[in-house]
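What follows is a set of structures for review.
Since every read-out is calculated from the coordinates, none of them should be taken as a lab result. Note that the structure is a prediction, hence the values are computed from the model and not measured. Cβ atoms are built from the backbone, for glycine too; each structure is taken alone.
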Structure I
Amino acid sequence: MTKLFEAPLYPYKRCADQGAGKPVRHPVIVIGAGPVGLAMAIDLAQADIPVVVLDDNEKVSTGSRAICFSKRTLEILDRLGCGDEMVRKGVVWNAGRVFFGDRQVYDFNLLPEEGHKRPAFINLQQYYCELYLVERIRALQVAGKPVELRGGNKVVGLERRDDHTALTVRTMEGDYDLEADWLIACDGAGSPARRMLGLEFQGRVFEDNFLIADVIMKADFPTERWFWFDPPFNRDQSALLHKQPDGVWRIDLQLGWHIDKEEEKKPENVIPRLKQMLGEGVDFDLEWVSVYSFQCCRMEKFRHGRVIFAGDSAHQVSPFGARGANSGFQDVDNLGWKLKLILSGKAPETLIESYDFERERAADENILQSTRSTDFITPKSEISRIFRDAVLDLSEHHAFARPMVNSGRLSVPATYDGSPLNGPDASGLPARTRPGSPPVDAPINGTWLLDAMGHDFMLLGLGIEVPPLTELLGLPVKGITLSGEEIGPDLRTRYLGEAGEAVYLIRPDQHVAARWRKLDWTEITGALSVALGREGEI
């Protein structure tokens with residue numbers, strides 16, 4: 001276990017609310033100081049929305065836990081002010097290999113095209129991610145932003161009211177009461193908030209167990225994702241190897257269903273398994289060991305009045321594909337701007353309904369892909385195993401079979417097709433940047449397109465001049481024009497295709513809201529109104 005984070009990072013400290021004569025009302029309270037809860041607080045605080053984070057712990061998590069952070073997550077973290085720290089510390093990777101038995105059947109590259117600021121993935125222990133997010137909160141506090149992180153504050157009671165939520169919080173000095181205009185539950189897969197409100201998950205539990213071992217060792221494996229089906233060191237099971245910073249390697253070994261979890265976690269049982277994989281001559285030390293089983297499931301609805309669920313508290317998937325933490329960051333990205341506009345009176349409360357629509361469908365896609373990965377990795381019948389092994393054999397020499405190999409479809413951001421916030425879509429433009437699509441980066445004028453977008457709506461003119469806007473419909477809207485040599489080949493391919501010019505309306509979460517082949521202010525203001533949930537007002 002790493003000793004760097006054993007001391008409390010945000011220790012309990014008595015707050016003014018504990019001495020108040022009646023419950024203090026806060027605009028937003030976040031339950032949970034994991035990566036999703038901390039990111040949510042940062043997103044709101046950067047917009048001067050007062051937010052309090054409550055967590056019964058006082059320090060970052062133990063063990064590496066989530067380690068694979070996707071390109072889209074890094075782009076979100078750039079906007080939150082700590083993307084550089086993550087990439088500097090993390091192990092950058094784009095490539096991976098798949099093995100069947102003792103032979104490699106193929107390799108892959110997740111980001112084969114140039115012209116992106118961030119890599120496909122980095123590997124970084126979750127405790128570093130949490131550390132950088134806490135440090136960012138401290139920097140915001142120094143800058144006078146309204147954010148508070150309360151360690152040693154355990155929420156033990158919740159009661160939904162018409163226009164707020166009442167909370168009971170337990171500390172070492174006793175209980176106190178709070179009220180929240182909006183409550184965001186980011187309290188993990190076990191979610192006490194979900195249980196206190198009598199809400200349930202719906203989904204599928206998988207009858208299998210996996211050993212996670214974080215191993216400190218010197219090894220010459222490349223910085224790639226290596227996945228084995230039926231390896232010689234773990235027959236009839238699977239294995240996964242990832243490199244992390246500080247000489248730490250993540251090893252996942254499938255164990256099967258009928259096991260004694262406590263016995264399997266003991267060093268005297270873990271070490272022989274690892275020696276079988278790594279070889280007797282490799283010296284290593286155990287940093288962290290865990291055994292997990294999992295389920296693919298979600299809440300029926302993520303929003304319940306003024307209570308909103310995000311991250312693992314709202315949905316769970318298997319770890320194959322790194323869809324857990326990454327989808328949680330995308331929840332934050334989707335929810336933050338909507339809540340900010342509602343609290344500032346610039347959008348109706350009904351805008352929050354689009355969070356349910358968009359993120360529930362994203363969760364469904366993640367659950368679908370995660371379930372398919374798990375079924376391929378752990379066949380549930382003999383005929384399924386025969387099919388899987390045949391696909392693996394074919395993939396060694398035949399490219400057509402490789403898309404059928406599923407060692408975990410790795411996390412990609414959701415496209416919000418059919419969203420009620422989507423506006424018009426002009427014909428003849430690339431499908432990858434249609435309304436509802438996630439942002440696609442490209443170099444522009446010595447910087448990057450996503451960095452230029454900022455935190456607000458943006459009107460982007462490509463070959464069409466748009467005024468340098470600061471406001472539209474009472475909202476901050478940024479106007480940018482790129483033309484001629486400013487439209488490089490990457491930007492042209494991704495946003496124009498064969499078209500010579502276009503105008504894009506970009507949401508604050510950088511998803512495309514609408515696009516046109518000409519400048520039409522009636523169309524633009526109408527699309528902006530739709531993106532605010534104010535359709536029919538213009």
Structure II
Amino acid sequence: MSRRTKWIVWILCVCVVGCMPAPTGPSGPVDGAVVTGDGVVLSGTIHAPRTIAGAPTPTIDEGYMIVAQSDETGEIYRAVTDANGEFALDIPATEAGNTFMVTILGPDGKAVGPVMYAQADGHGLTGLALDQDTSLGTVNLPDDPTAEPIRPGDDVDLSGQVDDAIVTRLNDDGTPVGLDSFGKGDDAKEPGGASGQGIDADQDGLIDMLDADDNGDGIVDDFEGDGDAGGMPEQIRAGFFMNLKIHPERAPIYYAGDAGEINAALATDTVITLEVMAEPSSGLTIAAARILETPGPAYIPTASKVVEVADGLDYVPWADSNYALDNSGDRFQAFIVPNTVMAAGDTFTAEITLSDGTTLQYSRMINYVFKNIPRLVQYGSPSNLTAFDVTDEAINGSQQQPIPLDGTQDLVLVFNPPKDELGAYIENMDYSFTIFYEGAGGQQLNDDIDYTATWPTSPAGFDRGTYWVTKDQLTLSVDDTYTFTLPKEVFPDTVATASGNVAVARYKIDITAETSSGNAAIMLTFEKP
């Protein structure tokens with residue numbers, strides 16, 4: 001069994017994502033909204049910069065996604081540009097006259113930016129009342145959208161439709177403050193709190209589906225438990241999860257490797273889980289599901305899908321299955337290895353076909369990525385801590401020797417939390433500390449342990465081998481470490497099983513930082529002298 005195979009069992013999906021039904025032709029509704037002949041059409045042409053930044057390759061105008069969200073209903077509608085850059089987005093009659101915020105996504109799925117129609121009092125006006133068929137004209141996308149705003153074409157007049165109730169805070173270049181940080185940079189924070197504006201509540205220029213910090217409080221949405229639920233169709237649930245769990249033999253890279261070595265490890269150690277489930281109340285089932293290559297991250301065509309084979313797991317080109325999610329009983333899902341470093345702002349769009357023939361889409365933006373794991377710094381008894389060096393041959397050299405454990409005293413673990421793509425320690429994650437008990441032959445004993453017989457009086461907070469710790473129970477020190485103590489009682493010499501007492505040879509401790517959209521962990525082996 002490979003190093004990656006051992007960790008797949010931990011992958012779970014619980015994060016709700018923004019969703020959009022698929023159109024017929026170049027445009028279509030979201031969230032089950034019905035387009036009628038009495039609706040209105042938003043049209044135009046997207047003219048992309050002629051070269052990609054830093055490269056001479058000519059770009060094309062095809063594959064840009066126009067996303068319009070209604071301020072009144074929250075519904076999301078979208079269209080995709082054709083080979084000429086043209087689009088026509090249908091808005092149903094029930095929305096006619098409502099105000100929309102229009103955002104343009106690139107073929108890579110990332111937000112290029114919102115369309116800004118005017119400025120007033122130092123703010124950008126990004127609301128457009130669609131009370132009639134409307135053209136944005138020829139929209140010439142700027143070479144750098146963080147330095148120049150996106151404007152409608154010079155060949156149209158939208159002044160009578162601009163709604164000054166939808167405003168965006170601007171930086172010194174006159175562009176939305178949240179655009180270059182996906183809504184979570186210092187400039188994107190809203191000191192006064194959310195404005196109460198229906199869409200883009202923190203007024204940073206990003207609708208919630210594309211905003212890593214919807215309320216502008218400086219905390220990524222994933223760590224506040226609310227996620228990005230904009231546009232979720234009632235017929236489905238959708239999940240996205242990042243898993244970075246490291247065994248001891250891989251840990252030296254994350255401790256002592258340079259940036260290039262760590263990135264190379266992240267490319268294959270990170271596993272993305274994508275899944276969709278039908279809501280039981282809908283009475284429907286899912287017939288098929290896949291991820292769209294466009295719009296989507298550039299690494300989708302070279303990503304690998306984890307599949308079960310007779311002797312374990314294999315890694316096959318995801319493109320061979322047209323980026324399918326596989327039927328797994330009550331859900332369709334896929335475990336994906338990106339084979340490159342993921343980035344905040346990467347956006348996946350899934351296409352789901354239901355049993356009644358309806359086709360839906362959902363999109364999910366990555367709000368953060370793991371650039372490292374929790375890293376043990378010190379260990380030992382409360383009065384005698386030892387510095388931990390994972391590269392030390394005496395501890396974890398080529399033979400992967402276990403870390404010495406004094407079973408007569410409590411075990412103190414001092415560790416750094418994982419870092420994100422900005423190099424900052426992630427402070428807002430919960431933790432679990434799971435102990436795996438291993439017999440003399442290397443067999444794992446946890447599934448056979450009689451926990452009541454082994455611990456007639458269970459240590460406080462100890463649940464079948466695991467301590468669950470919320471983010472509020474840990475305090476980051478001035479040296480960027482957390483400290484957690486495992487009582488000596490959780491390291492018995494023998495454990496009770498149905499077939500009798502079994503001697504414990506080693507104790508593997510899994511230190512895991514986790515939230516609803518991902519976890520990062522290191523497993524280390526301890527042994528009593």
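Of the structures labelled I, II, which one yields 1.03 when Rg/Rh (Cα atoms, Kirkwood Rh) is computed from its coordinates? Considering all the candidates, the number was obtained from II. When distance in nm of label points 7 Å out along Cα→Cβ at positions 68 and 148 is computed for each of I, II, the one that comes out at 4.0 is I.
Comparing Rg/Rh (Cα atoms, Kirkwood Rh), for residues 220-299 alone across structures I, II, the highest figure comes from II. For the set I, II, ranking by mean count of other Cβ atoms within 10 Å over residues 172-179 places II highest. Of structures I, II, which gives -1000 when helix-only ellipticity at 222 nm (-39500 (n - 2.57) for each DSSP H run of 4 or more, over all residues; to 500) is computed from the coordinates? Of the structures listed, the value fits II.
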